1. Given a value of -0.22, -0.35 for log10 I(q)/I(0) by the Debye sum over Cα atoms at q = 0.08, 0.10 Å⁻¹, for residues 179-354 alone, point me to the structure among 1, 2 it was derived from.
2. If helix-only ellipticity at 222 nm (-39500 (n - 2.57) for each DSSP H run of 4 or more, over all residues; to 500) computes to -10500, which of 1, 2 did it come from?
3. Given 28.8, 111 as the derived value for Rg and Dmax of the Cα atoms in Å, which of the supplied structures 1, 2 does it correspond to?
Structure 1
Amino acid sequence: MTRNEIELEPDPETPLRKIVHIDMDAFYASVEQRDDASLRGKPVIVAWRGNRSVVCAASYEARRFGVRSAMPAVRAERLCPGAIFIPPDFHRYKAASRAVREILSRHTDMIEPLSLDEAYLDVTENKLGLPTATRVAKLIRRQILEELNLTASAGVAPNKFLAKIASDWRKPDGLFVIQPDEVSAFLLPLPVSRIPGVGKVTEIRLKGLGIVTVGDLRELGLEALESEFGRYGRRLYELANGVDHNPVVPDRPTKSISAEDTFERDLPLSETEGLIRRLAEKVWAASKKESRIARTVVLKLKTSDFNVMTRSHTPPSPPATCEELTAIALSLRERVAAVPDQRFRLVGVGLSNFIVPDQSQPTLFDEVSS
């Protein structure tokens, strides 16, 4: 047995999983079209108008013109002059997302949300006792359509990696199933760009090695991939073989909380204080919903030529008030060595490095009452 084969031997203690990936179709735009009948069948772009705005979502009618999420709104307007621009209403999108989550929770508690509009489900055992993951996915899609008047695409596979690819296979409003014995036949012809983490730079490097498809990647072998890409080479080889041991992790802990804003016009560093204060207030309010405490404050700045600068600080004790958070964020600004004519287009404030508070330590109220 070769080293490549040894690395991919299945763990007999790990049962075969049944994973479903649910992905809502053009979610924000679909909510807008659902709630306003006059928008149905028309190209809808969810974005603020303006030179600095980006597309939050585009209906499939707009996507036919080449409009995509994260595209500058001005470019989207050029591609689709007849598009209807709708400012985003995240309060309604979150409400719709909660309704979708309620439907998912009828089938399993093993739900790992990725965003407002997509989630992994482990339905190896499901609450309704349905015999297959395909039956579970079909029922979920039907319930979302009948109860929320929205469509969802679903992928069913033995692991998360394959389920996510499958959910995109028959979008919109589609279902695709990859059975365990079909994995190789499905994967090998795919372009390597379908593998998570293979962006344009990695794709160019792989092409330099003669790698165009997943099948090419598999043939190159583990040792060559590790030599070229280090630890990521091992991950590439595993995925090329359809191997992904990552479990569905319900209610994944928050890694960071942040807020950012893009200026109407580029500003010098000296004029960013007001916005930093407002963003710090927003982040502090969001952090109060967490049961854990953030130790690190992060400041993000993007220059007019799109270079991103970040500065962070972990004080001896976590910020205890919004004023402390704001003061640290402003002090981080002083660590940015901007040239006199440097201009900035975006600023962000964040909290990270969350810890569980030590329950053994007395609080102020414990000390007063003792």
Structure 2
Amino acid sequence: MSQGYSYTFPALRGIQAGHEYFVAMCPLKLLPKLFLFDEAELPPGLRAQRTLNTARIPEISRYILNNRSNYAFSAITASVDGQVNFEPADMNDGTADLGQLIVPMSARFVINDGQHRRAAIEAALEECPELGDETIAVVFYLDAGLRRSQQLFADLNKHAVRPTKSIGILYDYRDPLSCLSKEITEKVPHFRGFVEMEKTTISNRSTKLFTLSGIYQATDALLGKHKGETIIKEDKQLAIRFWTVMGQVIPEWQMVAKKQVSSAELRREYIHSHNVGLHALGLVGYSLLHQHPDDWEKQLQRLSKIDWSRSNVATWEGRAMIGGQMSKARQNVQLTAIFLKKALGMTLSSEETLLEHRARPSNAKRVTSRSTKANRQKHRSQ
């Protein structure tokens, strides 16, 4: 790939904003040599890229190694501060934009977009050197100084929109939990047709009741699986059965399916029609399946006596709601799950007991007061 004191890339030449830029194929083994990340502690104003988040690298590297036959990466974008030379190929057809890009080895390359991909590829090469002959597209811009590189970084990221979690799950066929979540939306009667598959929020006028990301998160809690972990046939059947039974325990879900009430009305009036309630049910289900593996369906019926309405402020304020507004913060999900566990007569862990007393001291005082009063009455009777 090197020619004398230069690097030579087969490349295409293009024009943007009146300036030349080039698209080349770069062997993976050359990336770590070309693009050296500057780890010097420079102030942000003197850098042309964000600092490297090393926590992201192992996950991206595993993605490459675990999907050798079908991984995919978008192009890396870089600026070159050396004197490059483009030699058009003689195609005998009048075109002059296909040729060779010659870059001196003394040139400095600055990655404007893709430094985490570069670092992950370097890590993957250490474990699997044969990846080195595979290629990745690199878009080269001629550098006009640090200011131009910084502006290029800003421009490339300004209009980038991260896909919603729901659509990421919808299009993910590698993650077993994503596949199961989609299967649940099809096989659980009261979910079928009432799950928002693309967005992570539901508008007030939507006919949808839950989001795909909400079902994913709740099912993750139910099965206690980690991302990418194998989900066996029995896990799938159990998850589908659990959410089907929940539809019998919460009749309002079936009312939506029968069009006896609108999704918007249910979400406006009830806790169980929000992600915080769904997630909490998943957490409770996980514990219930372990504490009552043989009669969990019967035990679950006790939740039908709960007043799930948002107007039941005494129960839900400080748990699923903060100031009357739904909250899906981790602590609120846990406090909602604790209430449901208590309603089922389940044993709380020491961590859950401590959280309940810390987060709801007034409730703890009422419990203590009732206990003290009962002890006094018992003492008097003796």
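1. Details: 1: -0.43, -0.63; 2: -0.22, -0.35.
Comparing all candidates, it corresponds to 2.
2. Working: 1: -10500; 2: -13500.
It must be structure 1, since only it matches.
3. This figure was derived from 2.
Here, each number is a calculation from the coordinates, and none is a lab measurement. Worth saying up front: this structure is predicted, and the values here are computed from it rather than measured.
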